[in-house]
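Alright, structures below, take your time with them.
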Structure I
Amino acid sequence: MRVLITGTSGFVGAELARSMSGPHDVVCLSRKPTDVEGVTALQGDFATEEGLALVEGAIDVVVHLAAVTGAGTERACMAVNVLGTHLLLRTLIDRGCRKFVLASSIAAIGFQSARFRPLQVPIPDEHPCLDRDGYGVSKYLMEEVTRYVARQEDDVDIINIRLASVIPEDRTPSPVQPGPVGQWSIGAPSLLYLSDAARCFRMAAESAHKPGVRIMNAVGAQACVAAPVPDILRAWYGADADALDMSHYERPGHERDPLYSIDRVREEIGFTPARSVLPD
């Protein structure tokens, strides 16, 4: 395949480009230089017509990783993550591309606020957006843009990966302890190693064509917690935790299952995290 990957100067994008550059013809588009051998590296902004004009020839699959992250302003998140992604989709579809894999975020549900409360656990792939901070809603609206585009283009296959916080291969994360809820709440123990994140995007890009829009959580196979998940949630949410059905985690062997459901990503594209985010 000829694959366009955006955001390849970043952590996940560079690793994915390296992974796919052997069997595929990889074109990288990033605002900063891409330090990956064996690829066509273009320096430009995906959110502009000038940047997209750098990409020449047919593209079979787009893997879209570039974005304004959670530290960005609300305005920047909307301009780049929503409007920029619409421009990317529309431009590449008009040029014949029919498969897209997009990096959404587990933050699309709105956990960046300490006031956030999930509607259920494990959190389903299409849990609604309850965001108060701008980044999460920009990722949710990006997903909605893909639905809009798919209603116009019946044969387009779009996979939105609600990606966990990605950590380096040499990092051993500290399990979350029971205590007051922090700004990142459910995001803090929902981690994925870099190798697993890159493999997830590669498997999505290489998966069989299936027209429509799919949203899939991608987090580690365990929650990175020092105590059973119900203990963490009760410490965080107090009486609000009583509204949650936590029976899933009360079964033997499931006490530290992920806070996000990862059944769909396994069933749809065959991805299962290989590395545990819990210390040995």
Structure II
Amino acid sequence: MKKKVAFQGVKGAYSHLACYNKFPEYEVIACRSFDETMYLVEEGKADIAMIPMENSTAGRVEEIYRLIPKMKLFIVDEYYQPVNHCLLVLPNTKLQDLKSVSSHPQALAQCKAHIEKYNLEARAKFDTAGSAQELIDMQDKTHSAIASSLAAEIYDLEILEEGFQDIKNNTTRFLVLSKKQTIPEFEVDQKYITSILFEVRNIPAALYKVLGGFATNGVNIIKIESYSGSGTLTLSQFHIDIDGHPDEANVILALEELSYFANTVKMLGTYIPHSTRDKLRANLMY
């Protein structure tokens, strides 16, 4: 029986493309929302979920960061998917015919200069591939969609222009989520990322002392996000990604200091960084 990977969107979305490239042997399940995507994994109806976190051009996916403090899943891997936006049209449509274009807000933001260059009205939609699918239903040659070449193939649309994004080397970082926490065995020469969610105690300089514990023990923090936690405005939750494995001596010491100054600590996952990470580290927004 084939394993299953769930993603948000319709077939042809970049999340679908990421699933296809990362897990070609898996059956894909398209979901209407990120909540549904995670729920399928929580209920055992899918083995893993492929979730977009941030894009090198448009920044983070806000909805995902709002869901992280509530999710019951664990991060087991990351994947970097190159994004090559295509301007898709109905067969035999010419550029001068176009008046509008639709896509996900992230894709529209990533193609803003090209959209303005062609004087197109931008229409925000739920996802990229959904816009391509809608174009088939509309049968309107004045309208276009921004989506992947996979969407063009699935929905029999023509690619009027490839590389429609404003900045080349556009890349989206995905997280692979699982119901089961699997931590790779520590090896000295291997790099690791550990993601942690914690709530600081309501004492002066608690966050400063937490971060100081990582600094004094030589643990690099590569990302930090903050949330309002516990249904109050006085306590905050933080999500950090660090370079390191929880079995490393310096990470153990840093986590001990973290636990002292935090009310709660949840280990979201430890995983091996994707090979593309170092190449894009300078351009990605953490």
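Just a few scattered comments:
- Here relative contact order in percent (Cα under 8 Å, 6 or more apart) was derived from just one of the structures I, II, and that gives 17; the source is I.
- Among I, II, which structure scores highest (criterion: distance in nm of label points 7 Å out along Cα→Cβ at positions 41 and 57): II
- Structure from which 6.8 was derived, mean projected area of the Cα convex hull in nm², for residues 169-224 alone, options I, II: II
- Taking mean count of other Cβ atoms within 10 Å over residues 25-32 as the criterion, the top-ranked structure out of I, II is I, with the highest value.
- Each of structures I, II was scored by distance in nm of label points 7 Å out along Cα→Cβ at positions 113 and 193; the highest score is held by I.
- For 0.4 (distance in nm of label points 7 Å out along Cα→Cβ at positions 81 and 105, calculated) the corresponding structure among I, II: I
- Label whose coordinates, when volume of the Cα convex hull per residue in Å³ is calculated, return 122 (choices I, II): I
We did not get these values from a lab; they are worked out from the coordinates using the rules stated. In this text the structure is predicted, and so the values were computed from the model without any measurement. Cβ atoms are built from the backbone, for glycine too; each structure is taken alone.
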